[in-house]
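Multiple structures follow.
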Structure 1
Amino acid sequence: MVKSQKENLRTSMVNRRKLLSPAEVKEKSQIIGNILMERNEFKDAEKIFIYYSIRNEANTLDLIEKSLSMGKTIALPVVKKGNAMDFYRIESLSSLKKSSMGIPEPAENSEIILPDSNTLIIVPGTVFDRQKNRIGMGKGFYDRYFQRYSDINFRKIGICYDFQIVDELPCEIHDVPLDKIISEKGVIE
């Protein structure tokens, strides 16, 4: 029951996100990025774990470039055999290689970066709620990653468009809530 509810919400939001024009993605993403960069969680973070935006997700490329120029350690996710996700350091966007899924990711010889208390993880999602829960793409990579490092006090902030936020999501025992959600309309704390 919960899985089918999640799948319906996911499909609906992905379809709605597809309707955004490039200008809307750019404008809303800039606002989201500006809000995020003003937050202490961002300013204080030495390491930023962030995804490479695809399919009209809130654009992260400017955030990646700005964070690199500020001297922050930037790492992007890579899923290896066994469905374990880890974050690998990048020095520039131009160093990325396309994965078998067509998503740019760090080269195979990149360094794994482990989270610590100075880490901020920027989390993607298709749907979020006001209790800071999220639905991703259904593979559970981020939830398993958060559980694997649950003893470390890093910060988890989801970024999305305002229309991706609903009042309440169906949740399962393995779902890990975020610390904050940022949209172009503001912050859910």
Structure 2
Amino acid sequence: MSLDYFAHETAVIDPPCRIGAGTRIWHFSHVMADSVIGERCNLGQNVVVSPGCVIGSGVKIQNNVSVFTGVTLEDDVFCGPSMVFTNVINPRAHIERKHEYRPTRVRRGASIGANATILCGVTLGEYCLIGAGAVVTRDVAPHALVSGNPSRHRGWVCACGVRLALPVNAGPDESAECAACGDTYRRQGAGLLRQE
């Protein structure tokens, strides 16, 4: 059988699952049944994708990341090395709580730094940037830069990842232009909106 994706000989892929064309799955990774992985993804060494997970196209998951049941990664998400997702808020070894999984959604283009921890039940907004080692306990606005433990809103970032010269508490009429790519953003709701 010809595959449209690459899987290293040490990777384990449990059928049934769907893996898109051009995706690469590296050493000692495990893709479990009923998961969906889009096109052109890269799963580094020792990545686990649990049953029922949905991963969009163009996603990069670095070494030692487990994407647990209940986590959805939209297109172009970046998960840094050894970052952590959770799916139960109060785990106990002697009590099974699979019926209590809290869904976590990582929106398009978001980046999560190395060793960050994302508690279950949160949504990470489009193109947000989670700093290395951050512990995220609540939703993150689109284009927000957060860091620390617990994570705090520190600024705003462009879709290209460059920090914008816009204060955290910018009003709805305030805007900023990215020094790298020239895109302009203004506040809308809790996050930012790129101007056409």
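Readers should treat all values here as calculations from the given coordinates under stated rules, not as data from a laboratory. As the structure is a computational prediction, the values presented were derived from the model and not from experiment. Cβ atoms are built from the backbone, for glycine too; each structure is taken alone.
For this structure, a couple of remarks:
- Which of 1, 2 yields 16, 41, 35, 8, 0 [P(r) over Cα pairs in 10 Å bins from 0, in percent, for residues 98-169 alone, calculated]: 1
- Structures 1, 2, by FRET efficiency 1/(1 + (r/R0)^6) of positions 66 and 114 (r between Cβ atoms, R0 = 25 Å, to 0.05): label with the highest value: 2
- Each of the structures 1, 2 was assessed by FRET efficiency 1/(1 + (r/R0)^6) of positions 58 and 138 (r between Cβ atoms, R0 = 25 Å, to 0.05); the largest value belongs to 1.
- Of the structures 1, 2, the one that 0.70 was derived from, the read-out being FRET efficiency 1/(1 + (r/R0)^6) of positions 50 and 178 (r between Cβ atoms, R0 = 41 Å, to 0.05): 2
- For distance in nm of label points 7 Å out along Cα→Cβ at positions 18 and 154 computed as 3.2, the structure of 1, 2 it came from: 1
- At a computed 0.3 (distance in nm of label points 7 Å out along Cα→Cβ at positions 122 and 146), which of 1, 2: 2
- Taking relative contact order in percent (Cα under 8 Å, 6 or more apart) as the measure, the highest value among 1, 2 is held by 1.
- Among candidates 1, 2, the computation of helix-only ellipticity at 222 nm (-39500 (n - 2.57) for each DSSP H run of 4 or more, over all residues; to 500) that gave 0 used structure 2.
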